[in-house]
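Enquirer: Some structures to go through are shown next.
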Structure P
Amino acid sequence: MKYILVLLSMVFCHIVDDYYLQGWLASAKQREWWEKNAPQKLYRNDYIMALLMHSFSWSFMTMLPIMGFAVLSGGGLSVACAIPYFVNMAIHAVVDDLKANKKKINLIQDQCVHLLQILITWGVWLICVL
């Protein structure tokens, strides 16, 4: 049951970060926002930084239950935690770019990929823990 609680916590953290905590980043990760609000050439790629910052935040939040479990169980954090963290960060940025800028996927597809990321990350962690 404790492992299921970790998975549910990861999904909850996903919802909190992807829907409630984005704030201004939700707009800033859209190239169109920069074109309308800061049309100067200097700012044309600033949406990329917003995508990366949100992806960093999302990866941290979704990995938080795993990191908390590791610390509370006395195992500590290993370098192996960094690999799924940065893989998830890269995937999240690409997927959000496909939705927000390239308009290749919709919200349902975006969220399905993010939930799949969580499930795979949890599964890999579970294999390592058991």
Structure Q
Amino acid sequence: MKERFIRFMYGRYGIDSLGRSTIAAGLVTILLSGFIRWRFLPLISWVLIITAYYRMFSKNIYKRSSENQWYLNKTARLRGFLTRQKKMLSQRRTHHIYTCPSCKQKIRIPRGKGRIEIRCPKCSTTFIKRS
């Protein structure tokens, strides 16, 4: 069965970031349609899911990849922001993150060092904080 599916998908585009996002948006609208009684919400959700499957089984790989690249370019700032927030959240377990009072540069200091004098690497301003 798995081999038949692999042979069927040969030469087809498959799933990408835009496809995952479209399926997620379709599932969210299906869930919302259970709570919000708007007539066109189930229709919108099915259109999103069918579009995602159409893209997945398409043989026009060049066009699907250009659509995905357009989507990635439009969402680059948001994805970068979310990645930075995730990285900062994971670093907060072992480090304090302070901002320089003069130039607003973010400075990462290890936890558990007591009261220390911090020198900003950008503008050389010194300030005292607890780590």
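Readers should treat all values here as calculations from the given coordinates under stated rules, not as data from a laboratory. Keep in mind it's a predicted model, so treat the numbers as computed, not measured. Cβ atoms are built from the backbone, for glycine too; each structure is taken alone.
Enquirer: Can you rank P, Q by relative contact order in percent (Cα under 8 Å, 6 or more apart) and just name the one with the largest value? If you can, show how the numbers build up before the last one.
Expert: On the way: P: 30; Q: 18.
Looking at the calculated values, the largest one is P.
Enquirer: Name the one structure among P, Q that FRET efficiency 1/(1 + (r/R0)^6) of positions 45 and 101 (r between Cβ atoms, R0 = 35 Å, to 0.05) of 1.00 was derived from. The partial results should precede the final answer.
Expert: Details: P: 1.00; Q: 0.10.
The structure behind it is P.
Enquirer: For Cα extents along the principal axes in Å, the calculated result is 52, 27, 22, so let me know which of P, Q that is. Walk me through the numbers on the way to the answer.
Expert: Working: P: 52, 27, 22; Q: 63, 40, 29.
Checking each candidate, the match is P.
Enquirer: Work out which structure the value 1.8 belongs to, where distance in nm of label points 7 Å out along Cα→Cβ at positions 61 and 93 was derived from one of P, Q. Don't jump to the answer; show the numbers that get you there.
Expert: Numbers: P: 1.8; Q: 4.0.
Going label by label, the one that fits is P.
Enquirer: On distance in nm of label points 7 Å out along Cα→Cβ at positions 13 and 53, which of the structures labelled P, Q is highest? Kindly include the intermediate steps, with their values, before the conclusion.
Expert: On the way: P: 2.1; Q: 1.6.
Result for distance in nm of label points 7 Å out along Cα→Cβ at positions 13 and 53 over P, Q: largest is P.
Enquirer: Out of P, Q, choose the structure whose coordinates give helix-only ellipticity at 222 nm (-39500 (n - 2.57) for each DSSP H run of 4 or more, over all residues; to 500) equal to -18500 when calculated. Don't skip to the end; give the middle numbers.
Expert: Working: P: -24000; Q: -18500.
The structure behind it is Q.
Enquirer: Using mean count of other Cβ atoms within 10 Å over residues 85-92, single out the structure from P, Q with the greatest value. Could you put the intermediate results ahead of the total?
Expert: Details: P: 17.9; Q: 10.8.
Structure P comes out on top.
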